[in-house]
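What follows is a set of structures to go through.
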Structure 1
């Protein structure tokens, strides 16, 4: 619990969700909200300013450090998919510690200590004087633990973080290896193309992406860069305006990169392959091992036809054009052809010049 000498003092709340975890920091804040209210009402802590410093809690606005780190608020949101080890990649935590050093806060509240950090050595390098010499405190709501000048508390938390961190690093390493193996086979998650026979709303008809592109382009764009009459266009394809906006934006980017026409031809060829193999019941074929192998191996290409910079890395991956190969072979062969997936290192300058359609967002299981 919060030590007596810190009761009634000023605290900040720190939120973070780790790589590979489900949920988000908005849900994290909701889970601890009642406990925060109780601490405020009992005057254990001063009333919190609920404005959010850092990343948008709703995940709708892109993070801008110059704008988002100067907000006056007591809820510090590092965001989702942020490493518990790489402190240099956690600008919100660095800002919070800076404000703490300047005397704005007496302590920090987290849901659990592993939200604050998973590497005690790295954390100590960054902030050890705060709790050892300056009388600050870090309080975990879930366990009631405090990181403060009490060396016994510090030793216990040090041990828990160290062994928990080792376990987490092993988990991340295995996840990365598994993802590398999938990428080498052509698989990479992204917005999924709705082919003929899949289990989406498109069902047995699939989506005519060429028609969707032509109709959307002909409608003109609104102030947000989306097609005019998106709702009406969506009805033509049995979908909503969100679907129209998503795929118009993607195809527009593909067009800018000069890969749209080949991408559309490949989508159409895949639908033809399904029809030839599934006959009257394309849904049934879509669930076979043969279909699964083909769609898994081509998913990287259909998500990123001009290649992709893997999230959090300097690695750029290019996926081969499916129609350069025999689709039957891709669907049945044990291994993909040599050179089917190509990886290369890119510089920071090259990364900054990539189209949005060549950039993988930060995501679960990122490399």
Structure 2
């Protein structure tokens, strides 16, 4: 692995609240970089999204795709608007195109509660959740995107695709993640979420999971049907460590995980492949609050911390890890006293209040060398 200290990041602000949460996130990255030292970041701002589609007829131009293939990482805001759609009626979603074209098969959705937030589950064990859902992001039921077969307006068919090659890479990613987490004191467990009791494609999915599990004898491999997984995410989410599942199931369950954390504004994500990675908040473009400075930027801030962790691993740069940890600590410190309550939790803290508080705490922690 070649060590690198100068990084180029593509920034796609997108639609709705996307630009509003991306701007302070880039400022946070710049500040963390300066305070930590040991690396530099150059940002390249690119266009894509529903508004770009409305004006130019394409959701993500070829020049944007070309640039994303040659940067170190990609930071994305939010894409799509409900009133702007493709001819088949689906929403504009260039983030899905990036996953497909860049081979970003592992969708990483951390479920980690932040101390001090009012959370939906009353069990005290739910106050300290820290597990990860890994969602396959290039095939599954989403492989039918743009290929729906509608016969005489009587029936519509979308076809699920599960391939051995992608599933093996996905499961290896999940087991490697569990191995890394086990070294940090986590249980060292991977749970395959499927519907193998009904669908043959998931029998195949589970078969591949069991094969790859044998390569990781130090990690406990478990199975859970998706309906039971949904139940257990509400009744006993603290029993999970790493969950791995198909695209559509992961899309749904990751939103349940966001609910456990307090809402989509606290849910970061990454879509990772063998050579490329995109980092973005799990939430959408929220056009109903766009332009009002109400958006919670926390998920985007935490996504930047994930990006720095990935850069640290990918390019052997420990300074990136220090900057990532600094961001995590700053975010946690801001919410720990219960004074900053965002809109999705019934409070009034908006984009500026949260951004200013996190930036201020970042500076204080770095100055105190915490």
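Any read-out appearing in this document is the output of simple, stated calculations on the displayed coordinates, not a laboratory observation. No experiment lies behind these values; they were computed from the predicted model shown. Cβ atoms are built from the backbone, for glycine too; each structure is taken alone.
With Kirkwood radius over Cα pairs in Å computed over the structures 1, 2, the top value is the one for 1, the highest of the group.
Kindly point out which one of 1, 2 the value 22 was derived from, the read-out being relative contact order in percent (Cα under 8 Å, 6 or more apart).
Working: 1: 14; 2: 22.
This value belongs to structure 2.
Tell me which structure, out of 1, 2, gives 12.1 once mean count of other Cβ atoms within 10 Å over residues 65-72 is calculated. Working through the options, I get structure 1. Taking mean count of other Cβ atoms within 10 Å over residues 97-104 as the measure, the highest value among 1, 2 is held by 2.
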